[in-house]
Structure formats: structure tokens, C-alpha cells
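Q: Listed next: structures, encoded as C-alpha cells.
Taken together, the values in this text are just the output of simple stated rules run on the coordinates, not laboratory data. Quantities reported herein were computed from a predicted structural model and do not represent experimental measurements. Cβ atoms are built from the backbone, for glycine too; each structure is taken alone.
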Structure P
Amino acid sequence: MDRQRGQFRGFLHRRELRAVSDRTGSIRHDDVLCFVTLRNERVRLPYFLDYYRRLGVRHFLIVDNDSADGSGEYLLDQNDVSVWHTSASYRASNFGIDWMNHLLRRYGSGHWTLTVDPDEFLIYPFHDTRPIGALTDWLDTYEIRAFPAMLLDMYPKGPFDAQPYHEGQDPFEIACWFDSGNYMIRKNEKQRNLWIQGGPRARAFFARRPEEAPSLNKIPLVRWSKDQVFLSSTHMLLPRRLNAVYDEWGGEKASGCLLHAKFLSPLRGKVAEEMTRNQHYGASREYRAYGSGLETTPDLWTNWSEKYINWRQLEILGLMSRGMWT
């Protein structure tokens, strides 16, 4: 029932999308595709697109939710980007997932699809030497249809807006620190996915209400078919067998991390905008927590913070795994 409801919502909300640059005719059968919903992310876009192009993504399918900062115009000039515009409610579209489910069903079926936000950067074992196509070929060989990645919040040392972030800059030149521990994991028995919370956002903004801290479990890379839907952001999928991306018997399955570049100088303006729009989950409680917390605790760095080196470091810390992939 949940799956049919998700498919129907995607079908219904497709009417809110207006194609302004449809280049999907250039998509090849073996292309890895990237799906994104965004609003006012112009300063992030050059590095974001370049990063995923270098990984091997061949086409981007982007919903522009009424940006006013030039994001839409910039995307129109990118030959490997198809753009849909909407001024409809982000909240009413299940926080963009209805739009994504429609585009995934129409254009993603039969492809490996990567669904991410503009401040999320996938790293996987050997990503520094092997393109994403090598990973998806390996997943196909073992008939693995979904690849998980824990969201790893990255932050600078010192106030998050002390160093301005410039267009085209690698965000991890500034936000190069993370929490190596302080993560809570439990299993969602209904949908079979893991639920992960913790890290700097939990300790800095939700210390008194840890159960309300943002979820960090994601399944961004999926071999898509028409019978699938995202149920809650990329935290869980249907059919629910796709959520079993972990080993319950003591072993390890391959996994990655999404380096999360939220805590940079553009965040202050984003917080002010989203608190006014009130379009995010739980009456935008996450942004309200940022709004109050960043005034009193603008520095997320502690003596226990780890400086990011590479994916092997994260594997040693148990935050990702190569599993059987060598």
C-alpha cells in the first residue's frame, strides 16, 4: 500500500514540474544518472557538478524549486543537465520526494541512479582511483541493487562562517573535520532499514532531544526499476528488501559515506530563508535548531574532532566498508 501511494503521489505531483531544458534524449543505456532537488544553490553548483562528473556521472536531472539566485540560469548552460522548474510547495511534495519519484520512474528505470542534495558528496571504497561505473559493475555482478552511505557531517575548525566559501571551491578545504563516534544505530523493523543518528548536529543542536536529531542513514545509489519508490528522502526504499543493505550475521557489506558540506558560510542565509518559508520536515525544526544554536555555538569543533584524510581512514573508523570489493 505504501508503495502504491508513493507511486500515485509521484504521478499526481508530476503536473507541478515544467521542463525548461530537457536533454534526456542524450542519455545512454549504461549512463549513471544523478537526481537532485534544489533551491538557491548557485554558489555550490560548479563544484558539485564537477565532482560528480569526475566520478563518472553522465547526466543530471534537476528540479529547481523556484530559485531566485541564478541557479536555474546557470543550469541551463550545462549540456549534461536537464532542468524542471516548479514553484509548488516543497513540503506538500513530501519534501521533494514526489518529484524525484516521478523523474526516477520515467528516466531512471534500468539505470544506476544517484539521488543526492547539492551539499552531499558520495565517497565509496577506491573512489579516488575507480570511477563510479566500476562500483556499479561490481554491484551488478553480485546482483546488489542498492548501495548505502552514512551522512557524515563535515565542519570547519572555528566559527562556520569565519572563512567565506567561494564558488567552485572544494568545500572540504574549509569543512575538513568530523565526529568519529557518537552515533546511535537501531533497526526499523517495519521497513528493515537502519536508523542512524548522532554526530555534531545531535550533540550541538539536539543534545536535550536526541531522538529528534536528523537521520544519517541514506541509500543514495540504486539500480532503479519502475516498481520502486523512495519513502522518506533517501532514508528508505520500497520494496523494503532494498533496505537490507547491512549484514545481520556479523559480516560487512560494502558501503560509503556522503560527506555533508552544510556547515559553510552560505548556511546563515539558508537558515534565515528556511525559517521564513517553513517548508522543511517537522515545521522546519532542524533549521530552527540551527537558528538558535548557531548564535550560541557557532564552532562545532572539539578536542575529539577528527580531520578528514581519505576513505581508508573512514573504513578504519568503521564508518564505511569495502566489504567483498577489492
Structure Q
Amino acid sequence: MNEGEDKIGQRRAVDKHFTLLCIDDESVNLKVLASIFRDHYKVVACKSAQHGFDIALNILPDLILLDVLMPEQDGFELIQRLKLNKKIRHIPVIFITGLQSTEDEEKGLSLGACDYIQKPFNYGIVRARVNTHLEIIRQRKLLERFAHFDSLTELPNRRKWEKDIQEQWLFAIESKQSLAIGIADVDCFKLYNDTYGHQMGDIVLRKIANALRRVLFDYHGDIYRCGGEEFYFYLPLCETTCIKTILTQCIEHVGQLNIEHSSSKACSKVSVSIGAAEVLPTHNTKIETVIKTADDKLYQVKNSTRNAVAIEKIA
């Protein structure tokens, strides 16, 4: 890469808010790496493998720069620990090391490193290689966003829901925390589109999505667009959480949008119906059963008053 290409790479990366984690037991090496990157990225440095592992779990850096030769635990051992951990195994690792044999380089790459740079290193080459990998990360994140997010409402989509709810379910089992899973559906939405047009319908969906998201986010929940006018959500629960109160707030926030719906069979304004199930997840309970219960409660509301909440607690 020539100097001009390197400058282009730097400009692409500036202001992307990337975080680099540098792990090396030599303070001078950490200072050099920090001097190369601190004007463009957030740089976090540490001097031991264990500390580096703990920091990686805590801050989830975008890229890890790792030395091999360190006391107590070396870089080869650390990368194996990183790759075994679900939370951080996706983080790319670049070895920057004094080991110069082809066997060591092959070992580092076979353990999952994305690059291997030998010391003493050239500043420009290190900068260029890191910029290249961060550009790949940036592009991957963009692709993931397109694949996992609904372009209309900017909510995560069904594919993201299926991934996240599995992770949330396992977390709830491990932490022995109750969980609410629910479905919100816009009342008489086809009639709204027929009356006001699909362009207005799209605007309404965006407004409803934002209203529901604001309430659920306040209680550490998340919401997904999983159908035309259907939204799935989960909500972690604690002893002081009143799920009925929170979901009633969702209904009220949508009502407060004051969007006219003259053809609605529920009320004169746009409204939503919500069905939910509350459960303490175990390995013997199936997510599909809980979602089916939430769907049944939604059906119950849709076939009565609409613009209301129905909840069932699963023992």
C-alpha cells in the first residue's frame, strides 16, 4: 500500500469510534502502539493475558492487538480462551510479536488470528494493516445491520429476534430471572391502509415502533418487527417489575400519538393489542410454548375489545 492509499485508509477509519485493545507485557510497546492509533481510535492497553481477557469481556473491543511472549499465560493460550468464549470469539486478533519463525506464524493464524506482524515493526505497515481490518469490520457491521434490521421502522427484524431471544432465554436460565415474551399488533391496520393509504400506514408503523421501543427500553426490554404490523418483544423481569403496568404504558403511549383512525373497530385513534406470557425459563421449558401462549393471549384480545393487554403466567 502506498502513502496515498494509507491516508485514504486512515480517513475512512477516523470518527468510526473503533476501540483497539492492546495486550503486551512491555510498557514501551504499548506506548508505541498507543502513539500510532490514539488520534484515530480509542486505545485500551494492558500488560497481562488475564487482564486483557477480562477487559475484552467488559468493553468488547473491535480489534485486539496481542503479543505472544508474556509471563504466566502467552498470547497463543489467550487467543484460544478468546475463541472459546461466545461473547468475544468474533473479535479479530492481530499478533504483533518478536517470534519470527514461519512455524510460529502458522500457529498463530491456525489458532484464529486474522494477521501476524513481526517485531520490530514498521509504523506505516502496522497502521495500514489495522486500518484494513477495521474497514472489513465496518463493512461487516453494515451488512449485519442490513440483514438484521427492518428498514422502515429501524427496529431489528425477525431474523435478529430468533437469534436474540435464544441468547436472552439462556441468560435468563443462568441468572434465574423471569422473562416476559409478547406480541403487539396494530388494530385494524388493513382498514387504516385502505382508508388513508399505504404511505400514511408506513408513517404510522414508524411512530408506533418508536412509542413501543421507548417504553420497553426503559425497562431493559427490546422489540422487533416480525410481520407487517406485528411486533415481538421480550422484557426481563425482577421482583418489583409489574408487567401489566409496563404493557399498559405501551398501550397508552400509542394512544397518546393521537393518530386518527375513523374506520377502526377498536376506537377512533390508532391503537395496539398486546398478548404476553410471563415465565421463569428452565431447560425443560420451550421458547416456542411461551410464544404460542403470548399469541393465544393476543388472539383473545383481538377478538374482544382490542386496544388492551392480556397476560398469562406460565408456572
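Q: Given a value of 13 for relative contact order in percent (Cα under 8 Å, 6 or more apart), point me to the structure among P, Q it was derived from. Could you put the intermediate results ahead of the total?
A: On the way: P: 22; Q: 13.
This figure was derived from Q.
Q: Here is a follow-up. When FRET efficiency 1/(1 + (r/R0)^6) of positions 231 and 303 (r between Cβ atoms, R0 = 35 Å, to 0.05) is compared over structures P, Q, which one is greatest?
A: Values: P: 0.35; Q: 0.95.
Sorting by FRET efficiency 1/(1 + (r/R0)^6) of positions 231 and 303 (r between Cβ atoms, R0 = 35 Å, to 0.05) in descending order puts Q first.
Q: Looking just at FRET efficiency 1/(1 + (r/R0)^6) of positions 127 and 247 (r between Cβ atoms, R0 = 41 Å, to 0.05), which of the labels P, Q belongs to the structure with the highest value?
A: On the way: P: 1.00; Q: 0.20.
Structure P comes out on top.
Q: On to the next question. With mean count of other Cβ atoms within 10 Å over residues 215-222 derived from the coordinates and found to be 16.8, which of P, Q does the value describe? Provide the component values of the computation, followed by the final result.
A: Details: P: 23.0; Q: 16.8.
Source structure: Q.
Q: Out of P, Q, which one gives 5, 26, 38, 26, 5, 0 for P(r) over Cα pairs in 10 Å bins from 0, in percent as computed from the coordinates? If you can, show how the numbers build up before the last one.
A: Details: P: 5, 26, 38, 26, 5, 0; Q: 6, 22, 23, 18, 17, 11, 4, 0.
It traces back to P.
Q: Tell me which structure, out of P, Q, gives -16000 once helix-only ellipticity at 222 nm (-39500 (n - 2.57) for each DSSP H run of 4 or more, over all residues; to 500) is calculated.
A: Working: P: -7500; Q: -16000.
Going through each structure in turn, the value belongs to Q.
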